[in-house]
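Undergrad: The following blocks contain the structures, represented as structure tokens.
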Structure I
Amino acid sequence: MYELEDIGVRADGPVRIVTLDRPDELNSFSESLHAQFVELWGHIEADEEARAVVLTGAGRAFSAGGSYADFEHRRVDRAVRRHSIRLARRLVGGMLDVAVPVVAAVNGPAVGLGCTVTTLCDIVFMAEDAFLADTHVSVALVAGDGGAVTWPALTSLLRAKQYLLTGDRVPAAVAVELGLANFVVPGERLLTEAVAFAHRLAAQPAQAVEETKAILNQHLRANAVRALGYGLAAESQSHDTPDYKAVGERLRPS
């Protein structure tokens, strides 16, 4: 399997079980993990035996999103910020373009970028006590790195505005009602059921599955053409605002 420092990958027949593996940091996306996650989809594409992916998190979270440790770095270093924005664009493109279906097994909180990643998956299983929350606006960032692309396609525009503008949590059962998830299962059965579903997809005719996914993702690609470039530019500008600086100062360890 592919060697990635902060991402575990193991084969279960034609299914690749991918685990974000920074449990002590709630699988938050450091710059390193961000780059590894983008790299991952190239490995999956090159893996001729892979027919489906299950994506989950180690420990008690799926992903806490962007790393607060990088807040000040992105504010003061525009080269770092540009690199992060480029990775964000590549992350969205990589997940939309990967041929095989991706099944999320959301084992705990999926927040910020973690929530965006969930909404870019093709099938979403959630543990009963898990939740989604896109908290970009709450930490003074434009929700431009994917949420504005995926949410309006999965739920209504009014619901997207409600949750993206407030950062409110979406419990697992509500996520299913809104169209942001497919299944809610007890935590102890989450990975088993997600992997079983991935095997169902892997057993279907490969070309038919992959091209049907590609066709359906054209709706998200169209949203990305309309919104992603503007969203990422606006999110980049967020780092220059007094509100963002204030959030960083509040989060800085004393």
Structure II
Amino acid sequence: MFDNKVVLITGGGTGIGKAAAKEFLAQGAKVVLNGRRRQVLDKTASELDPSGKRIAIVAGDIGLIETSKQMVAQALEGFGSVDILINNAGIFKPTPFLAHTEDDFNAYINAVLRGTFFTSQAAIPEMQTRGGGAIVNVGSMWAIQAIAATPSSAYSAAKAGVHALTRNLAIEFAKDNIRVNAVAPAVVETPVYDTFMSPEEARRVLPTFNSFHPLGRNGQPQDVVEAILYLASDRASWVTGVVLPIDGGVTAGRNAA
């Protein structure tokens, strides 16, 4: 489905980004992965494509414009084009509003919103030259609903910016056949939880969120990846400006008490 397409994925070393890279490669694409930690990217790249011929990495803070430009440059130098962009990078740590610091706030804005904004800005001109492309942003259920158990004001504000950016870019670049959509996951079991809980805590706490979802379970990376693949593919050629909840039914309503 993605034969010889060139796909850029931010936050591609673990979790949803890694799972997406695996599927794009399996369907014939060439992939450029970004993440902060080179060691993690190296490991992921060698695992997903031992030949190294269809995968490249760019380590760096995606909140820096230079990192976005490096991703596009790497794609052009190594593979000759930019066809699809998956803006997935982000951080997540539930924090009460009054406990947030300026550094906290800036970290969310940089990783989530600036990264999405400037990587899209770097990639879109290359898509224009090729007559079209697809961008899929990873938004969040927390940008749609506030959840008392997980106070996330800075994260939610940054992800809400991603949702708004998605719609704005969809309208502005529809004339260029560049489709821009987003997915909005609820609780998905990825290594992000290990950044603020021990592995033992995560194993104990995450199952308590199964019942939060009307379908009765937390999400897995593959649940989100299936939607990303659809939105990035020609099957969604008449779909743009959509923020698609991938949330086990959370935003549809509430389970009975």
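Undergrad: Could you tell me which structure in I, II was used to calculate helix-only ellipticity at 222 nm (-39500 (n - 2.57) for each DSSP H run of 4 or more, over all residues; to 500) as -12000? Mind dumping the intermediate values first?
TA: Values: I: -16500; II: -12000.
Considering all the candidates, the number was obtained from II.
Undergrad: If distance in nm of label points 7 Å out along Cα→Cβ at positions 157 and 205 is computed to be 3.8, which of I, II is the source?
TA: On the way: I: 3.8; II: 2.2.
This figure was derived from I.
Undergrad: Continuing with the same structure: Say we calculate mean projected area of the Cα convex hull in nm² for every structure; which of I, II gives the highest result?
TA: Working: I: 12.7; II: 13.5.
When mean projected area of the Cα convex hull in nm² is calculated for I, II, structure II comes out on top.
Undergrad: Continuing with the same structure: Comparing mean count of other Cβ atoms within 10 Å over residues 133-140 across I, II, which is largest? Before the final figure, lay out the partial values.
TA: Values: I: 21.6; II: 27.5.
Between I, II, the highest calculated value is found for II.
FYI, it's all coordinate maths here, none of it is from the lab. Just so it is clear, the structure is predicted and the values come from calculations on it, not from any experiment. Cβ atoms are built from the backbone, for glycine too; each structure is taken alone.
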